[in-house]
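Several structures are given next for inspection.
Each value in this text was obtained by applying a stated rule to the coordinates, not by laboratory testing. Since the structure is predicted, the reported quantities are computational estimates derived from the model, not experimental observations. Cβ atoms are built from the backbone, for glycine too; each structure is taken alone.
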Structure 1
């Protein structure tokens, strides 16, 4: 995905607006808010029986191949040992 876009997602029969952002654009916006990306991974599992997002209704240029996990940390937050 190269550009952000907004669409209506069907959630239990109700249209819900969803904003799709390229990962780099999203990370950049979070950095502007004082957070940095501390961890990222592809989601390995299923959601409603799917191993990838249901993207058939989008043109190929707007599809994402997998779910993602992104974890951010406040730039002002000191790391702690757990």
Structure 2
């Protein structure tokens, strides 16, 4: 069974570095943040640098309960 990791703020800075490290360790990584385009760019950069990386962007504002619930459902589908 492959591990699934969730990184809030995974589109930039420390969050992106953590997402990349987890992907390099073989985790499927869900990067969560408010800006879809930033998350997609992070996914592409991680996939380009980590062979076999599985990174799924999920745009959500974690201060909004409905968006948290939607993100949780999407993440649960990863594994």
Structure 3
């Protein structure tokens, strides 16, 4: 298995996708499925194994966690 380094092109691309996905939350607050907590939602960054958990309030969208689902499979339902 090849591991990513901070300098690799793959790491840069994954970071770009995560950032682009986070920015989509501004327009699509309710993207993804309801999370374990009633105020959170979960969705996967496109073409990656990285789920994003975000919490909604009236004024804010807070990204709670981003992780690799193979590293922490117990966090996925």
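Can you say which of 1, 2, 3 returns -7000 when helix-only ellipticity at 222 nm (-39500 (n - 2.57) for each DSSP H run of 4 or more, over all residues; to 500) is computed?
3
Given a value of 136 for volume of the Cα convex hull per residue in Å³, calculated from one of 1, 2, 3, which structure does it belong to?
Value 136 for volume of the Cα convex hull per residue in Å³ corresponds to 1 out of 1, 2, 3.
For which of 1, 2, 3 does distance in nm of label points 7 Å out along Cα→Cβ at positions 25 and 49, calculated from the coordinates, equal 3.3?
Attributed to the structure labelled 1.
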